[in-house]
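Pasting the structures in now, so scroll down.
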Structure P
Amino acid sequence: MKKIMALILLVLMAGLVLAGCGATETKAPAKKKIVIGLDDSFPPMGFRDEKNNIVGFDIDMAKEAAKRLGMDVEFKAIDWSSKEAELNGKRIDALWNGMNITEERKKNVLFSEPYMESKQLIFVLAGSPIKSAADLAGKAVGVQQASIGEEVVLKDATLKNSLKEFKQYPDFIAAFMDLKTGRLDAVVTDEILGRYYMSKEAGKYIAIEQPLGEVGTYGVGFRKEDTELRNKVQAVLDEMKKDGTSAKISTQWFGTDIVK
């Protein structure tokens, strides 16, 4: 009798194991997705085209990286001044939008390796008497709020105190519009962004070639604890650089390979 009961119990246990295996096999795998936060008015890194689609250099890079990782990608426009709150509040998974790597940002953000250099330049109307930072004394200067351009001006007390007016804008487009209409004398912004804007209105603006502050670098930002995701993305970026994909994307947007 004991042998019969043991046999029945063994059969029942085997059935439960098989049933469990069957449930595992039919269960749909979890969908993987990475949500990228960006300022959607920052050409040519990430911006909206005439059809309102988000496009740009960083967009193409992120799409290719996600494809190689087997992940879906979603691009979410955010208030750039609240970028770290969006990231650490887990409303996005990464910041990928021409984001400068700084010591201050490193306190709250885990960065990829640098992938592009970043310079802050002064942009003025063609024919402007402004030829250097010293010429900004007594002038109205605009920057994008929470940008490195704003940070550079605020850190230079002599420059900041010499200005007639210092205006912070929600995006660089608004600043350039005020420059165009004469409400500003100069705009301080990222070289890549400014030169792209210049290319759309040939002869309208000029750039003062001497950078303000130190030359910076761009990186992809992640939550401090997301080391696994950061390392996976970095490995793919290294692969894309090695096989020439990043150079191809760069050439499409800038006419040459400027990826570090």
Structure Q
Amino acid sequence: MSQYEPGSTTGLPEAAVARLRSMRGDAAAPKLFTSDLSTNEFLLIREAGFDPLGLVMGSSIYHIGFQMAKIFQNQEMDVLTQAMYGARELAMKRMEEEADILGADGIVGVRLTVNRQEWGENLAEFMAVGTAVKHRSGDHYRTVKNRPFTSDLSGQDFWTLLKAGYQPSALVMGTCVYHVAHQGFMKALQRVGRNVEMENFTQALYDARELALSRMQAEAESEQAVGIVGARVEESSYSWGSHVIEYFAVGTAVRPLPGAGEVPEPAMVLPLT
């Protein structure tokens, strides 16, 4: 998989490059931004000192390989895990390249989706979509690797994070595709009519979740983050069959803002509706 390079447009269609460059404005036309932010999110991001620059996206249609699993063995499906990782990383990289064209500091409200296509049962489209933003003061908000920061936080959560003295660093993720062993006939017979833990299934799902979480944490550590907010673990099986499952851990890695002070006390807000 190709590595991210600031300013690169590798993998971007010509139409995307032309659209984004036209949005920067010139002597013939003013700047124009696009955004999937709600009105409230737009106002809060503006209040935090950022301007939305444009809706950016990345896409990768990926062929997911085949791997045979032993029917009575719990095991990670390494080929499938790497496919899910590689496709998401390509989509994220292209979204960041689009943000670079706009001169963005980062991308907020990132959404990652996986869509199965009818062209083949082993094909899937991976998409990353978000709104590129830039700080009006010119402060440096890019990551320690000089990439635009990425975050799946809402506009409200993004504003609150900054007020608390932290900045988003990167949307970090970990994935694990795991084969859950089938239960043998004799073991199934021994459990008929009894209340008993299914140790095999418990251990398989436990292992898969822990692998996904540990990989997400490793990505955060590589970004020199101090923590992860909004973390969640999603479960999907796609078309692999009933005993193969993916656990996908994702969240926003954060680090302290330079010179951040004390966190203000929360204020109680009563809705009027």
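Laboratory data are not the source of any read-out in this text; all were calculated from the coordinates shown. On a predicted model such as this, the values are computed, not experimentally measured, just so you know. Cβ atoms are built from the backbone, for glycine too; each structure is taken alone.
Structures P, Q were shown, and FRET efficiency 1/(1 + (r/R0)^6) of positions 122 and 162 (r between Cβ atoms, R0 = 41 Å, to 0.05) at 1.00 was computed from P.
Supply the structure label, taken from P, Q, corresponding to distance in nm of label points 7 Å out along Cα→Cβ at positions 34 and 202 with the calculated value 5.1. Among P, Q, the structure yielding 5.1 for distance in nm of label points 7 Å out along Cα→Cβ at positions 34 and 202 is Q. Identify the structure, out of P, Q, from whose coordinates helix-only ellipticity at 222 nm (-39500 (n - 2.57) for each DSSP H run of 4 or more, over all residues; to 500) was calculated to give -12500. For helix-only ellipticity at 222 nm (-39500 (n - 2.57) for each DSSP H run of 4 or more, over all residues; to 500), the value -12500 is produced by structure P. Each of the structures P, Q was assessed by relative contact order in percent (Cα under 8 Å, 6 or more apart); the largest value belongs to P.
When distance in nm of label points 7 Å out along Cα→Cβ at positions 66 and 226 is calculated for each of structures P, Q, structure Q comes out greatest.
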